[in-house]
Structure I
Amino acid sequence: MNTSDLKSIEYDPYYQRYLDKVPQGTELKEGFKKGGDNILTFFNSIPQEKHNHAYQFGKWTIKEVLQHLIDTERIFMHRCFRIARADKTPLSSFDQNIYVEPSHANVKTMAALLEEFRINRLASINLLNSFTDEDLEQIGNANSGAMSARAAAFTIIGHDIWHTEIVEQKYL
């Protein structure tokens with residue numbers, strides 16, 4: 001199952017900006033493994049003096065960006081799980097900004113955040129390994145729009161790339 005299998009009816013157009021970041025032909029499970037390795041390497045390479053840096057007042061710090069990636073993966077894998085299990089209950093949206101302060105990302109060490117990311121990514125890969133292609137093709141309702149289980153998962157890969165590029169361009 002790879003990105004070329006995705007059809008535009010499987011996701012809201014809002015997510016196209018993330019899906020466009022995923023290289024064509026990326027196989028889902030391999031994309032999760034490689035993407036996870038890339039995130040760990042990238043954030044581990046950032047100098048400590050930059051960890052609590054925000055490029056502009058009111059923007060997230062680098063640690064908060066990493067926490068956001070973790071939190072978003074949790075939410076989208078929850079969506080993926082419920083949709084893959086044929087749950088047709090509409091799944092609500094979430095306000096990413098209200099998650100930041102109570103996450104306490106800036107008082108965590110980068111090592112702790114990276115370990116949290118690593119463990120969460122392993123759980124996501126394990127969950128993906130439990131699904132058949134038919135499970136991943138299930139379409140549900142998330143954020144008032146259609147979403148397939150595989151679109152939810154591929155969105156995570158693209159979302160990681162999106163934010164890595166922002167950190168590279170604006171923070172470093």
Structure II
Amino acid sequence: MTAHPPKREVFDVAAGVNIDNKGFVRTVEAYEVTPYGLYMNRTADHPRFERLESWLIPELGLRANIFHYLDGYRAGQRLYLDIGEFSGPDEDGRWHAVDWYLDLVDHPGSPLRLIDVDDLLEAVGADELSAADAETAVGIATRALVGAAECGHDVQRWLERECGGPVFWLDRPRAPAVP
């Protein structure tokens with residue numbers, strides 16, 4: 001595999017669009033800004049999933065995603081956590097995501113699974129990602145792995161504890177924050 005630059009996305013709340021790494025502009029059905037992050041809900045023009053919900057949580061260095069997969073794809077997967085640099089809003093109200101290769105996959109009741117370590121190492125070796133950013137990515141992953149384990153492998157509960165507020169989804173409406 002050849003190393004590629006980190007994937008970058010823009011979340012333009014005012015325009016109601018999400019601009020992906022390749023410049024594709026997709027209409028967003030719902031954005032919600034909270035004190036701890038940005039929620040996005042949009043349809044997906046993908047052969048394996050029909051909808052994407054995401055939370056950008058800058059302080060945690062995470063983008064939490066639910067891919068609404070079509071039947072036969074990734075049964076049992078709940079959350080998919082991208083590790084990286086997430087920021088916003090900027091002076092134009094846009095949020096930004098830079099994916100640092102590492103990902104965590106949540107299958108409820110099981111420990112989070114860390115994936116794409118090879119991509120991270122390859123990117124560092126090809127000077128696509130600095131060693132400092134790679135070290136930060138490993139720290140973010142470690143914090144999430146340990147935190148979820150401390151919450152009985154309930155990633156949702158850990159996210160809400162860390163955010164201090166609800167991390168809601170279409171199938172999980174707002175609920176009081178978990179202490």
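Every number in this text was worked out from the coordinates using simple rules, so none of it is lab data. In this text, all values refer to a predicted model and were calculated from it rather than measured experimentally. Cβ atoms are built from the backbone, for glycine too; each structure is taken alone.
Things worth noting here:
- FRET efficiency 1/(1 + (r/R0)^6) of positions 27 and 107 (r between Cβ atoms, R0 = 35 Å, to 0.05) - structure with the largest value, from I, II: II
- Largest in mean count of other Cβ atoms within 10 Å over residues 83-90 among the labelled structures I, II is structure II.
- Which of I, II leads on relative contact order in percent (Cα under 8 Å, 6 or more apart), largest value: I
- Which of I, II yields 1.4 [distance in nm of label points 7 Å out along Cα→Cβ at positions 35 and 99, calculated]: I
- Distance in nm of label points 7 Å out along Cα→Cβ at positions 3 and 19 - highest-scoring structure of I, II: II
- helix-only ellipticity at 222 nm (-39500 (n - 2.57) for each DSSP H run of 4 or more, over all residues; to 500) derived as -17500 - corresponding label from I, II: I
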